[in-house]
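Multiple structures follow.
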Structure P
Amino acid sequence: MWRSDSRVGPGLSAAVALVLVLSLAACGGGSSIESGGKEKSEQVKVEGKPSGSVTISNWPLYIDKGTVPAFEKATGVKVHYIEDINSNEEFFNKLQPLLAKGESGDRSIFVLADYMVAKMHQLGYLQELDKSALPNVERNLSASLKHPGFDPNRSYTVPWQSGMTGLIVNTEKAPDARSICALFDPKYKGKVDMLNEVREAVPLTMKCEGVDPNQATEADWMKAIDKIKAAAQSGQIRRFTGNDYARDLTSGDAVVVMGWSGDAVQLQEDNPNLEWRMPEEGCMLWSEDMVIPVGAPNPTAAEAWMNYVYDPKVQANIAEYVNYVTPVEGVKPVLAKRNPELAENQLIFPSASFTKNCSATPVIEGEEEQNVVKAFNAVLNE
């Protein structure tokens, strides 16, 4: 992620630019170590060769169809891969009662946004990694992503993908929708979905209002929430969604949604008129990480999975399918040999000029965060 005022040269990778902004922004068991948060975190202990089974929670449309069976064949580990994450807040609220008791809901890995995994780590819900079992991560993780502000030594996170939040539109029914303000255009009334993620929906609305989210005051947040509230009450916004906006787009119930950059590629299989668009005002940029929760069964197999997907050839298969920004070095040369056009895809390898007006997920903390989240949740729950 990077700010519009970042001085990033065109030769730098997207990962370099992403980390520049991040640094500005901000039953496995073992010995307990200080996590740097409010609680102590368990340390993963890798025990011998991976075996048994592993359960992974991830978002829909976020992996190719071949990686899971290839991992199973290579390791003998059975994978239960669940696409049950619809939004960061929903998933946290669902798992939090279990995590607070040291249980993971039988999950060994889940994938969530930087801000959410940082929150979970502070609460003592995540395990520290055993890096001896992650040689591919140590070798192939983009150098620029190795020391983010929220986890300086990647002690408990391994990046899964990065991406952009902007617009997904039905080009046949909303051909002129290129601004965030299109979400509030009366001609699309009742055909608009908005994300239920406060750190994306509200900052993008602020962009429509001409406000830089990274310089916003609490009053700016509240003004944007009032705009969203009015749109919801008038019927302009059909509903608030996570990844489930996909069904509204493919059914035709929505023609303009606030959505994530890679999703449109898979959705085009059901409706070729769907397209992700960079808003005129710029997008929001984010990263999501694999983590191992407290109480996770079979952390040895979990780390084997993390290590496996950091092979550039494996990651190239994932990137080709999901069309998100890859965190793994060596993927672009693989794709260049396989599909030169894909190696120049701005959704996988975005240039600094493409994302020049994009913003990092803003940092809100303390009383301001409580006020903003309370006001936004009130809109969601009306």
Structure Q
Amino acid sequence: MYVPFSNIFILEGLIILPYKFRKKIGPTACTFIEEIIDGMQDWVRVINKDDTVIFVNKSMREAIGVDIVGQKCYETLGRTFPCSNCVSRKNLPNWTGCKEESINGRTFSITSSPLKSNGVDSEDAIIEVLHDITELKDMSVALENQNERLKEDLLMAKRLQCSLLPKESLTCDKIDFSFIYRPCETLGGDFIDIFKLDDDHIGLYIADVSGHGVAASMLTMFLHTALDKSELSPTKALTQLYTDYNKNDFFSELYIAIFYAVIDTQGYTLTYSNAGLNVCPILFSKNDFQILRAPGIPISNWVESPDYTEVIVSINPNDKLFLYTDGIIEIRNKNNGQFGEERLVEHILESELQPLQTLTKLIEKAISFADNSNPDNILDDITVALLEIK
């Protein structure tokens, strides 16, 4: 028995293609196309203009287990009225719509496309292809849950990392110290610390660990615990740190670049060594400054015996020691120009604000230089610190 619909017919479960098309390509090719549609794993159904199902392919018939030809399309979804999110009635030329629906406990992605007669703009019927995405959706939910757990773990690691940082400001009889630490990700590779070695000496270091994220944060935690906070010689402390680092099986790609200084608050001297930090701290004295340079390779497994240089400089009351990592000087503007060291020096020399305010204004200036209203778009960790001698 034939069921006519425009120039489309149904016969024994196969969709009989339009006569003009059959005549053009031949009955054998038409039968081949029909068998392809009936052999698809995806469900395929055709709906006429009054929402009646006029064709269902073999996969859909066998999965549903009942004959839905003649039913309204929404009835097959267990509804008594048209779907509010229907995508099969666009009334637009050359449209394709897509949505998700639950059928018999499975989730399907439904793609609707118009079926038109040759040379006619309006559709004669709607072809819907239903692709089972249940496993994909379950996997997506599992990944979302896993991501939430990872976010919680990262936030916990961030809290742990931040708990190892010094207080936001440190003031004692001899120094006034402030810093700002702004990682570009949840976990950063920059680290800074200041601590009392004895009654007359204060230890201070700033470090930039390779990379970002979990691996970098783990190295900052190693640094915090491994550095000898009783050794008054920066060179000896860094050499011992290098030895302890190489007792661990760290990857060769990982390293710690660190500048370490010891301040003698009675003798007014600053002793320092540098293990590969590529931006050297700056000592400001009245209207002058000096860059504290010293050679040395990062804490790594690159050589067996590192050779660090120890330098001693005199300091005076009101001198300022500025420490930073390369994240701030490498901020670029739309013309690819860097913020650079010159702007840092100029800002510190001209500022008459307290240390923390000076640092805050410096970061604001750097972000403004980048013409970037969103600080979260900064691509590297930013750590700046300012220590003032009293």
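We did not get these values from a lab; they are worked out from the coordinates using the rules stated. Because the structure is predicted, anything quoted here is derived from the model rather than measured. Cβ atoms are built from the backbone, for glycine too; each structure is taken alone.
Upon calculation of Cα Rg over 2.2 N^0.38 Å, for residues 105-288 alone from the atomic coordinates, which of the structures P, Q produces 1.76? Only one of P, Q returns 1.76 for Cα Rg over 2.2 N^0.38 Å, for residues 105-288 alone, namely Q. When distance in nm of label points 7 Å out along Cα→Cβ at positions 73 and 217 is calculated for each of structures P, Q, structure P comes out greatest.
Comparing percent of Cα pairs over 42 Å apart across structures P, Q, the highest figure comes from Q.
Taking distance in nm of label points 7 Å out along Cα→Cβ at positions 241 and 329 as the criterion, the largest value within structures P, Q is that of P.
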